[in-house]
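Alright, structures below, take your time with them.
Each value in this text was obtained by applying a stated rule to the coordinates, not by laboratory testing. Just so we're clear, the structure is a prediction, and the values are computed from it rather than from any experiment. Cβ atoms are built from the backbone, for glycine too; each structure is taken alone.
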Structure 1
Amino acid sequence: MLQSISTIRAGCVKHLAIGHSLIPFDILTEVIQSELNGEELSIKQLFAKLPFSDMGIRYHIRQLSAKGWIVTNETKGDKRVKTIHSEEKLRIQFGLLRKALDSVLNLS
C-alpha cells in the first residue's frame with residue numbers, strides 16, 4: 001500500500017502543477033471533478049469545499065491561472081460571481097496521469 005501511495009504522489013507531482021503544497025492539488029481535483037459531474041464550480045463554492053484559507057486558495061488560483069492550468073470567468077447574471085474551469089493543459093495532464101497510474105489503481 002505504501003508503495004502505491006508513493007507512486008500516486010510521484011505521478012501527481014510529475015503530471016500536475018503541485019509541489020509540497022496540497023492546495024493546488026485540491027483545487028485542480030475539485031475543478032476536474034465538477035466538470036466530470038457536469039457542474040459549474042464558483043470560487044465561493046471552492047472556498048467552502050477546501051480546508052484552507054481564502055488567501056491561500058486565491059494565491060494558488062492566480063498561480064495556476066498564470067501557468068495555464070485553469071481559468072476563471074465572470075458569470076453572465078452576476079459579475080461578482082466567478083466560476084473556475086480547467087484549461088486543455090489540465091485535461092491532458094489528468095489523462096496522462098490516469099494512464100500512468102492504471103497499473104496501481106487497476107483502472108484498465
Structure 2
Amino acid sequence: MSIIKKVFRNNTAEISAPTEGTVAKTSIAVTGTVVFYKDGTCGVAYKKSSAASWTHKESSSQNISMSLTSLTAGTEYQIKLYVLYAGEYQYGEAITVTTLDA
C-alpha cells in the first residue's frame with residue numbers, strides 16, 4: 001500500500017508593490033509581479049487619489065508590464081497590483097504617481 005501526500009497551496013497571493021516606469025501626461029507605465037497558484041486573474045488597479053472606486057486592468061501574465069492610458073494630465077493616481085479569485089480581490093501595496101502637467 002502506498003502513501004500519497006497531498007500538497008495544498010493556500011489561497012493567499014504574493015503581490016509585489018508596483019514599480020512606476022515612464023510617466024507622461026496621460027499615461028503611466030507599471031511593472032510588478034504576482035505569484036498565485038490558483039486559477040485567478042491578476043493585473044493593475046488604479047484610481048485618481050480623490051476617487052472612491054478602483055479601475056481594474058487585467059494582465060495576461062503574472063509578470064505584469066502594462067501602460068495605464070487615457071489618464072488626466074497633472075493628476076495624482078494611486079496604483080496597486082491585484083489578484084481576483086473566487087470573486088474576492090487581494091491587493092498589494094499602493095504607490096502614488098502624478099501624471100505630467102499639460
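Can you spot which of 1, 2 the value 0 was calculated from, given it is helix-only ellipticity at 222 nm (-39500 (n - 2.57) for each DSSP H run of 4 or more, over all residues; to 500)? It was calculated from structure 2. With distance in nm of label points 7 Å out along Cα→Cβ at positions 16 and 72 computed over the structures 1, 2, the top value is the one for 2, the highest of the group. Matching task: 14.6, 48 is the computed value of Rg and Dmax of the Cα atoms in Å. Pick the structure from 1, 2. It traces back to 1.
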